[in-house]
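Engineer: Next come the structures, one after another.
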Structure P
Amino acid sequence: MSEHDTATAGETRVETLKEMLAFQTHAIVSRMLVKNAAGNVTLFAFDEGEGLSEHTAPFDALLIGVEGEADVRVGAGTHLLGEGQSLLIPASVPHAVAPRARFKMLLVMLKGERKA
């Protein structure tokens, strides 16, 4: 198992998000870090000029900027997401991701109902 493979059951270790996924030319690369009944955690790397067109998701999504910056359109508003910042996108709200250059983000998809 390489140092970047998903941890096996019961294994604990510290990793650096920026180093867990490399950019690829003209591509969006993703790596699922966790997946279970409660949701999933996926790391994305967008090459310059790549992005996600408008779409919806049936669950709340938490975006966390890992490297670079992106304009994230949520409904009628646009938010600048940078390194170390987070943005909660409510379920079923249209959104899109437009990186300003190379960009990495962590997506935490939260299944289930939101509690106040």
Structure Q
Amino acid sequence: MTDSESREDRRQQPKPPKAQFLSAQTAAKKLGIYLPAAPDEFQQAQHSRDELAELQANPPEWLTTLRREGPHPRSEVSHRLGITNSGLARAGVSDSMTTTEIQALLADPPAWLLAERRRANP
């Protein structure tokens, strides 16, 4: 037996990938939902990237309903109204709105909404 054959293989073995976890707030942001409106079990837990991908690919009923009816987070409200987040702040709009509230604003836009749309899309 030669010297090289008697040595153990001391190379570092590859480690299995560790699951990466996201806070509930980050997961809600990536899903485009308003965290306080999500179920308690979603709010209280950390979520793995695999779990997040599964929720995006096959959303449960609560997620589908929340995305459809709201309340929606500030970024989604501004997107649906066609204005910026800063425009919402200037108008004094609350942090979240439901789909019905957004549709009511779109059906009969107040002066601030028209002004913010002109400002956002010159």
Structure R
Amino acid sequence: MIRSRPWRSAVALMLVLLTPACTTWRVERLAPQALLARNPSTLRVMRSDSSMLVLQDPELQGDTLVGTGAKGAEVRVPLDSVRQTSTRRFSPLKTFGVLVGMAATAVVGLAIYISSCGCFGD
């Protein structure tokens, strides 16, 4: 006999949606050329005019950063207009916060369920 376990689906969905909450942007002190040698999959770029954009699969072509932008279009940023670059890194503190939040939600949900189900006779 197969039982439906909707809570498993809910937990799986929460994990998928909250995974980005376990990371943070870290400003890199390396020059973009040296940073790209590490092959980051995502690079956040602040331009000289303080505008920001995120490049997927960035690479260096001559004196230009090239990558895929938010809408899937190719984006080109000349190196002389790059003020700062950042990469995604694992954040233990954010991960701890997500886990505490999930545990608190589960405890509150369980308390509500127990108080409303009449499982324990008064």
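Only the coordinates and a few stated rules stand behind these numbers; no lab work does. The shown structure was predicted, so the numbers you read here are calculated from the model rather than taken from an experiment.
Engineer: Of structures P, Q, R, which gives 11, 30, 21, 16, 12, 7, 3, 0 when P(r) over Cα pairs in 10 Å bins from 0, in percent is computed from the coordinates?
Structural biologist: Answer by label: R.
Engineer: Using the calculated result 0 for helix-only ellipticity at 222 nm (-39500 (n - 2.57) for each DSSP H run of 4 or more, over all residues; to 500), pick out the matching structure from P, Q, R.
Structural biologist: Clearly, the read-out refers to P.
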